[in-house]
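There are structures below to look over.
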Structure I
Amino acid sequence: MGIDLVEGVGTAVITIRTLLGPKKIFLADVAYVLGFYINLACLRKFNDRDIWWDNKKNLLYKNDYKTFVYCERYCN
């Protein structure tokens with residue numbers, strides 16, 4: 001088993017799928033790891049902004065329980 005190193009830290013722009021269509025959001029202080037083929041997000045950072053994950057429905061919602069974004073599944 002190898003160790004994957006963080007190559008850098010910065011801001012990533014991602015496109016999310018909302019009820020109103022696609023929307024770009026910025027994720028600050030993200031780590032770039034060359035060996036990772038998927039994106040990871042820190043749930044605590046979302047929670048700090050009153051965004052919560054419903055892992056049963058696989059979506060993020062705001063503190064008022066309105067759906068914020070659907071989380072797509074990859075690799076089964």
Structure II
Amino acid sequence: MSEEIETLKNQQEFREILANKGITQAQAATLINEETSRKISNRTVRAWLANPTAVSARACPLWAVVALKKAIMNR
């Protein structure tokens with residue numbers, strides 16, 4: 001799978017998790033921080049969810065999707 005397709009897939013999955021679980025971007029950042037002990041800001045989450053053509057857009061990494069899923073399961 002190409003990197004661009006993987007990035008879009010990760011972003012879509014991240015969006016779906018937030019929508020399906022009713023989680024805000026700020027809550028997602030907190031959950032990921034707690035799960036990974038990484039410092040993820042609300043701004044980082046917004047950049048992962050931004051339109052890929054936006055200057056502020058950043059690729060949503062697979063580890064973030066996995067960490068969010070784990071954090072939700074451990075709630």
Structure III
Amino acid sequence: MSNRKANETAKFTLKENGFYTGNLWSIEDVMNKFTCSDDEAQKILNNVMTNETLMISINEMILKEGEEIGLIKKE
């Protein structure tokens with residue numbers, strides 16, 4: 001199975017299990033900007049994706065978007 005097909009299958013499986021797959025980041029996004037190893041690129045992605053400011057921002061945007069379409073917020 002080609003990498004592209006394997007990636008599409010993995011994305012389909014994740015989506016079917018409730019995960020958002022419309023915007024995924026890979027080590028290539030880092031390696032297109034820096035000369036680094038796969039491990040270094042993974043570390044950068046991990047640091048970015050687990051950044052507290054980013055996590056707060058995403059959660060705030062989820063609340064905002066849900067409220068804008070009239071969803072009832074859980075307590």
- For Cα Rg over 2.2 N^0.38 Å, which of the structures I, II, III scores highest? III
- Query: With relative contact order in percent (Cα under 8 Å, 6 or more apart) computed per structure, which member of I, II, III shows the largest figure?
  - Reply: II
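Since every read-out is calculated from the coordinates, none of them should be taken as a lab result. Everything numeric in this text was worked out from a predicted model, so none of it was measured.
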